[in-house]
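Following are the structures in question.
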Structure I
């Protein structure tokens with residue numbers, strides 16, 4: 001159907017319409033006439049259809065309310081009153097993706113399926129879940145937190161799915177230091193709070209606050225709906241209007257995100273994390289340096305810094321990673337580089353496995369390495385390698401287990417969530433051409449100087465181990481809970497025991513057949529009878545067998561070379577993966593590792609190794625073992641790919657013992 005700008009279709013007015021060549025898609029942006037709900041549609045021939053509902057949910061405290069609600073809305077709704085529709089759908093759906101995600105400032109509910117009926121089923125359940133959830137107090141207790149007491153003699157304990165999940169997260173020093181970095185860079189904004197929930201603060205959340213958060217945030221007026229694939233847009237519009245949006249009115253929802261003023265000088269924060277009293281303190285310190293960069297809506301900035309991050313940290317040959325690792329000041333690089341999951345972007349880098357007294361050395365090394373790159377210039381081959389790697393990744397659009405539509409959805413939200421053009425981050429050709437034109441004219445050196453060297457808006461985080469801290473924190477929690485119990489009169493103690501028993505019984509009780517029957521399902525005739533077949537041509541060349549699949553791959557050749565390792569003694573099989581790592585990570589007799597890494601980056605989309613081993617069906621004492629090397633390149637670069645394979649596998653060198 002040909003949609004016209006500024007006309008309404010089933011209650012939706014089309015406000016933008018653009019061909020997006022990079023995605024081979026027609027982009028349609030609608031606004032709902034009554035509620036103001038926004039809908040982004042990407043029409044194309046991809047049968048892996050995607051739907052999502054996203055809500056802007058900036059936190060106002062550390063209680064994890066958005067995270068708890070993300071769990072809770074998927075615990076039954078008005079039309080589907082089962083305890084865990086998510087789990088039940090997994091049993092009987094052809095879904096290719098089914099999940100929910102809490103980000104620092106948004107909550108997203110995406111589904112995907114290649115089957116049209118299944119897709120509508122999933123969309124129906126998710127829309128009912130977000131707009132009409134059965135968020136009872138029992139659900140809040142189960143998913144968020146509650147006091148548990150099984151008998152008058154027992155001690156009260158905290159229980160709750162999110163509470164326990166975040167306790168696990170906060171027990172990881174790397175997780176804590178990453179989270180604290182964002183909080184320290186944006187202290188005056190919602191990013192200064194923990195969107196997932198701090199276990200110390202989660203028990204401060206009340207059921208009334210929980211319900212009010214849903215009422216305010218999970219309204220069509222605060223929603224950003226997304227559809228992708230080969231479905232019928234007009235049918236989608238009719239469905240959304242008739243089944244959900246017609247029942248809502250416009251609501252004034254303020255979920256704006258305050259801007260963080262720039263720091264006048266860098267900040268420093270120290271953390272401690274628990275280790276057992278038997279562990280040594282040596283080489284257990286973390287030093288992390290993070291910078292606030294530019295706004296996420298600036299596409300050129302995001303693409304440029306993605307390339308720069310890959311250039312600096314993408315491989316062991318990258319200059320900043322190499323400098324940190326070879327310094328022997330620590331054991332592993334941390335930080336992750338560039339992060340665009342907030343309104344303002346971040347660059348973070350540091351070392352784990354270091355010592356407190358090495359903090360200044362680590363920071364000085366980062367600074368001197370960056371200054372050297374600016375003053376002496378970055379090697380042209382290194383720049384070409386990084387640019388090619390990111391360019392290849394964008395064109396290939398292979399996101400592993402994530403359907404393309406979901407990744408495009410997240411990319412679009414990089415501008416859309418902040419009330420800017422939703423198509424901004426979906427286009428990359430023009431911006432990439434601009435970067436390529438200037439890449440050897442000091443473009444990346446200027447990014448380093450402006451946003452890293454001369455940037456005072458930075459935070460230094462140092463995390464050190466503290467023996468016995470875990471027990472101290474547990475004792476503090478027990479003391480709080482003991483005081484709670486002592487404050488309760490006998491009748492409230494009895495009520496708490498009864499509530500605990502009631503919740504446990506509810507959790508164990510199965511759904512009724514009537515409730516389960518409400519969930520939509522597929523009939524056998526809805527499932528394709530034929531298995532999807534791929535073309536296969538087998539060629540023999542000497543003792544080798546070549547399997548050739550002629551498929552549409554958007555001009556990219558994928559190659560895998562496998563070797564049977566049956567001659568390797570059984571006790572040595574666990575070391576086969578190490579062999580693959582050494583072959584790809586040690587250089588050759590012709591090129592150093594740094595040089596071969598640059599060649600791989602310039603001419604290919606990457607080369608990887610993998611290992612497969614399994615007992616045979618006939619004899620569990622007999623082992624099948626294979627090592628494989630996989631690579632990908634544009635068709636015009638296939639010769640380069642095989643030249644690199646030939647060198648790696650034929651001229652490998654294990655001489656660099658360091």
Structure II
């Protein structure tokens with residue numbers, strides 16, 4: 001192209017050449033980075049295609065116009081038509097893109113896309129007919145000279161305004177459906193585009209028209225489709241994983257998955273040390289073709305790779321594990337590794353993160369687990385339990401039949417009878433029947449459902465106490481377990497007191513069992529809540545004394561009535577004389593300080609005799625009774641005489 005060429009309409013190809021270059025750069029970035037392959041992304045790629053075609057055809061349209069005398073005039077008309085057709089198509093797709101982005105309802109989406117489609121068809125027809133019948137753009141007999149061009153009716157600017165009006169209306173009308181700064185980003189790029197179009201019109205120019213279509217596309221790429229890598233390990237964020245799995249499933253692609261979880265680096269503010277980053281980079285980059293690494297949390301990464309592109313996955317896995325174990329031998333960082341093939345059911349539901357976390361909950365540290373179909377069965381069971389827990393939580397029905405109260409009677413040594421018991425929670429679910437606490441308590445705590453469950457158990461326990469008293473039974477009290485997590489609820493004490501008060505049972509018939517907290521903030525909260533409960537006549541048990549963490553100084557600060565020695569101390573006291581003296585002295589100390597001592601886990605007469613000798617007031621365990629439905633306490637409690 002000669003440097004002294006003068007194009008029609010003061011045109012310069014610089015704008016279109018820059019657009020072509022930007023489109024190619026974006027395509028390179030798309031190819032070398034991870035982009036969510038959503039429906040909107042596919043629309044975005046097609047928009048890039050039409051922008052590219054528009055720039056290319058615009059350049060050749062003007063070049064061919066210079067050679068009008070030597071070529072068929074219809075080639076110029078066709079190139080100009082392709083140019084405008086591509087821009088109209090891009091504007092139509094922009095409307096479709098925005099309706100998807102704003103998540104409009106089906107009928108509204110259909111309405112706006114319909115408006116845009118009708119406009120597109122009319123504009124294309126008018127463009128063609130205008131040239132065909134002479135009322136639009138056409139070329140006179142003098143070829144390339146300015147005077148030979150007959151502009152006619154300019155339909156393009158009307159079409160541009162029409163489409164942009166639809167887009168702006170949607171962005172303004174439904175702006176609350178999208179994060180404000182994202183919408184502002186689209187406003188800003190459109191304002192710049194409008195300004196350039198206006199300045200061109202004032203100066204009789206058209207060189208940068210296609211560039212104005214590029215600006216919103218850049219906004220789309222940056223605001224909605226960019227997903228930068230973590231430069232330390234080459235991972236993209238967790239939200240991208242769902243889109244990647246969805247794309248694989250929709251195309252029927254099987255994949256292999258490998259998860260690494262390191263608990264000590266999973267807390268807020270923590271990161272993998274460089275030696276781990278280096279190892280992860282090596283695994284993800286050197287061993288798997290087309291593998292993508294996702295960072296689920298600070299200490300959890302998942303690698304997904306196409307199975308067809310990695311037929312030697314098992315051999316590579318063995319190499320990786322061998323290398324990782326060598327690293328573990330050096331640095332002793334605890335880990336959990338889960339790996340295996342994709343599973344149709346989990347892919348369909350797009351639940352790999354929760355599926356793998358479920359597997360983690362069943363693993364010990366420094367284990368490797370290979371995914372099996374049994375994992376899917378246990379995961380489905382857990383998911384069903386969690387769904388039921390969520391439904392129980394939302395309904396807040398204090399008489400929900402799915403929450404069952406069991407009890408374990410407690411033997412009173414001083415009175416030689418059963419007059420107290422511990423209420424125990426069970427779930428009785430329609431599809432799977434009875435569910436024990438170890439299968440749902442942690443789930444309930446993790447999902448903030450536990451307090452509602454505790455209130456239901458408390459309500460049902462109070463109701464049963466009232467029935468027992470009315471029937472003439474001697475009920476000292478029944479204890480209900482409370483999670484430390486519940487104490488963080490500002491309404492905790494009010495909720496507990498209201499249920500007890502509304503039940504109409506005498507004061508002191510309900511006790512609360514709670515374990516000691518290691519957390520300083522939780523301890524401060526616990527102290528305040530326990531003192532408040534105590535002021536309402538509620539008895540307090542320190543549960544599981546002797547397990548994990550016990551701070552005597554803190555225990556002394558809390559007004560507990562009963563110290564409940566864990567089964568582990570009962571067993572330890574039977575191992576040797578030294579352990580027996582230690583446990584006995586602890587119990588004696590509490591007894592001297594007016595705490596009552598309760599031993600749980602009594603299974604035989606030897607346990608019983610030993611604990612009685614160690615200051616026991618209450619005994620609980622399978623020697624006396626397994627957990628029973630609370631209604632069966634009548635088989636253990638005595639009736640009042642007279």
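Laboratory data are not the source of any read-out in this text; all were calculated from the coordinates shown. Since we're looking at a predicted model, the values are computed, not measured. Cβ atoms are built from the backbone, for glycine too; each structure is taken alone.
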From the coordinates of one of I, II, distance in nm of label points 7 Å out along Cα→Cβ at positions 516 and 596 came out at 2.1; that one is structure II
Comparing I, II on percent of Cα pairs over 30 Å apart, for residues 436-611 alone, the highest sits with I
Comparing I, II on percent of Cα pairs over 32 Å apart, for residues 204-403 alone, the highest sits with I
When I, II are compared on FRET efficiency 1/(1 + (r/R0)^6) of positions 420 and 468 (r between Cβ atoms, R0 = 41 Å, to 0.05), the highest value belongs to II
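9 is what came out when relative contact order in percent (Cα under 8 Å, 6 or more apart) was calculated for one structure; which of I, II is it?
Value 9 for relative contact order in percent (Cα under 8 Å, 6 or more apart) corresponds to II out of I, II.
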The value 5.4 for distance in nm of label points 7 Å out along Cα→Cβ at positions 260 and 620, derived from one of I, II, belongs to structure I
Across I, II, mean projected area of the Cα convex hull in nm² reaches its greatest value in structure II
Value -17000, calculated as helix-only ellipticity at 222 nm (-39500 (n - 2.57) for each DSSP H run of 4 or more, over all residues; to 500) from one of I, II, is from structure II
Calculated from one of I, II, distance in nm of label points 7 Å out along Cα→Cβ at positions 412 and 460 reads 4.4, and the structure in question is I
Calculated from one of I, II, Rg and Dmax of the Cα atoms in Å, for residues 180-563 alone reads 28.6, 106, and the structure in question is II
